[in-house]
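Before anything else, here is the set of structures, which you'll find just below.
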Structure I
Amino acid sequence: MYLSSINPHIRVAMQSIIPAGHNIMRRIIYDYELIYLERGEFTFVYGEKPYHCQSGDIIFIRPGIPHSFQLDCTEISQPHIHFDITSRPLSEKIPVSFKDIDAMTESERNWIHTDYFSDYAVTPFITVTNKEKFLDVFYQIISKETDPLMKKAFMVQLLSLFINTTFPNILEECAPLNVAHQIKDYIDSGNGIQMSLDDFAKRFSYSKFYLEKKFKSVFGISLIEYRNQKRMDYANQLLQKHSVTRVADELGYTSIYSFSRAYRKHFGYSPRKHK
């Protein structure tokens, strides 16, 4: 994961009390979730393996990993945060999931965020070197008194307090990295789906000819073709709720006609048929 890709979007940040005997059935979330178990205990099945969670645990749930909660005889207090590490064009519109993968539509499956920690063991617990500091920042995000811009800043700080401890070496500096992977991450996060080749050249400080050659050599597809594929993925998601005109505008097309041509070329039918 590249430092330049970190741009968190906080979907939910709230206190939550779950009554004794309540279960949360098996589900998969689209984003990440951080839970601090203030009080109580429960059985947590994460990635098919059961864990006993108790007061004081910090729990980190990753996108795409099935999990369920089973409470016994006591209620639990569990303030939690749902968030994207990298904001996407649809971040504001994507809800919190309570569905298992089989119950999701194709569009909902496309909402499952890239898991930047997929090379690390599947475990629900994270470690922090300074728990007092972690919780201070965590509660600043939970607080209704904290303004949204400060919450975003605190979210970056919160990530820094546990990523290097729980996921060592996951963060890499941008300069020495393969620029093709930097660009792919940038597009996957939704930040590059409106950009031209000249825009990418300016953003990453390489010539557009070098970028095209490098990207294709690594991924077997041209940079603009890959951007177009992601653009159409987002178009399909947006068309679930919005008009063709609005989708064309949100994706940066100069007119509804240019969007419709691109959509028809990619899928073989009109975006109005999708509706």
Structure II
Amino acid sequence: MLSLIKEIRARRELLQILVGRNLKIRYKNSSLGFFWSLLSPLFLIVIYAVFLSLIRIPIDLPVLVSGIIVWQFLAMCLGDSLYAIVGNANLVTKAAFPRIILPLAMVGSNLVNFLLSCVVLFVYLIVAGADFGVVVALPFLVVTQAALCLGVALIFSTANVFFRDTEHILSIVMLAWFFLTPIIYDPDRVLTSPGFPGWVHVLFFANPMSGIVTAYRMILLSAQNPGTAHLCLSFGVAWAILCIGLMVFQKAQPRFGDEL
């Protein structure tokens, strides 16, 4: 692990170049370019506000929007992960560098977009009169989610090199994962329902995104704390997935050149 960190640090300039390249590619031929990172979450808030007001569904808009923006960070990383290695075949086969820089740069560029979306979200929540919680814990939470995104991206970027059906599998995984995560519903429905035994609560927060989304809402909206043990479980699983992703990627990367 230490040797890998040293390799990445030695190639940090390449990492910065690739992050910048990914950001430029995302907004290539766009008139507004980088401003879409700010406009997209703004339009999302407006669309949901209008839609919910028309159909009169009793959903807390700040709760819904915060969950969706947090989820989009993971969704964008997973979607881009399919091509982190396959889409850079020329670099992988012709240049010598730590291959992990490719998915790391992809997560880094999506992290920049996510942080810009958070700026818009913060402004909206201030205007909406939200009660902020322990904001100083936000950096740890962002790093934990980025670790989860990188871990899952490493697994799927590796899988797509050897199994091109990974794209179709990922779409099913993402759909199921979305509904297993409290994005459009309150986690209290699971935690306080008498129909769900204690082991279901544990399984619910074994989904790392359940704890991450809940923690964001605790910080940004002073939402109810489901319990330290539940959040620690989610955070622990997130970091464990990163470790698994690193092991899978490092073991498989010597064969990338043969498969591409």
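Each reported figure results from applying straightforward, stated rules to the coordinates on display, with no laboratory input. Please read all numbers here as calculations on a predicted model, not as lab measurements. Cβ atoms are built from the backbone, for glycine too; each structure is taken alone.
Values for this structure:
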read-out: Computed 19.2, 59 for Rg and Dmax of the Cα atoms in Å - originating structure among I, II; value: II
read-out: When mean count of other Cβ atoms within 10 Å over residues 143-150 is computed for each of I, II, the largest belongs to; value: II
read-out: Among I, II, which structure scores highest (criterion: distance in nm of label points 7 Å out along Cα→Cβ at positions 103 and 119); value: I
read-out: Highest-scoring label, criterion being relative contact order in percent (Cα under 8 Å, 6 or more apart), among I, II; value: II
read-out: Among I, II, which structure scores highest (criterion: distance in nm of label points 7 Å out along Cα→Cβ at positions 207 and 231); value: I
read-out: Ranking I, II by volume of the Cα convex hull per residue in Å³, for residues 39-94 alone, the structure that comes out highest; value: I
read-out: Label whose coordinates, when helix-only ellipticity at 222 nm (-39500 (n - 2.57) for each DSSP H run of 4 or more, over all residues; to 500) is calculated, return -24500 (choices I, II); value: II
read-out: Origin of the value 1.21, where Cα Rg over 2.2 N^0.38 Å, for residues 23-166 alone was derived from one of I, II; value: II
read-out: Top of I, II by mean count of other Cβ atoms within 10 Å over residues 63-70, largest first; value: II
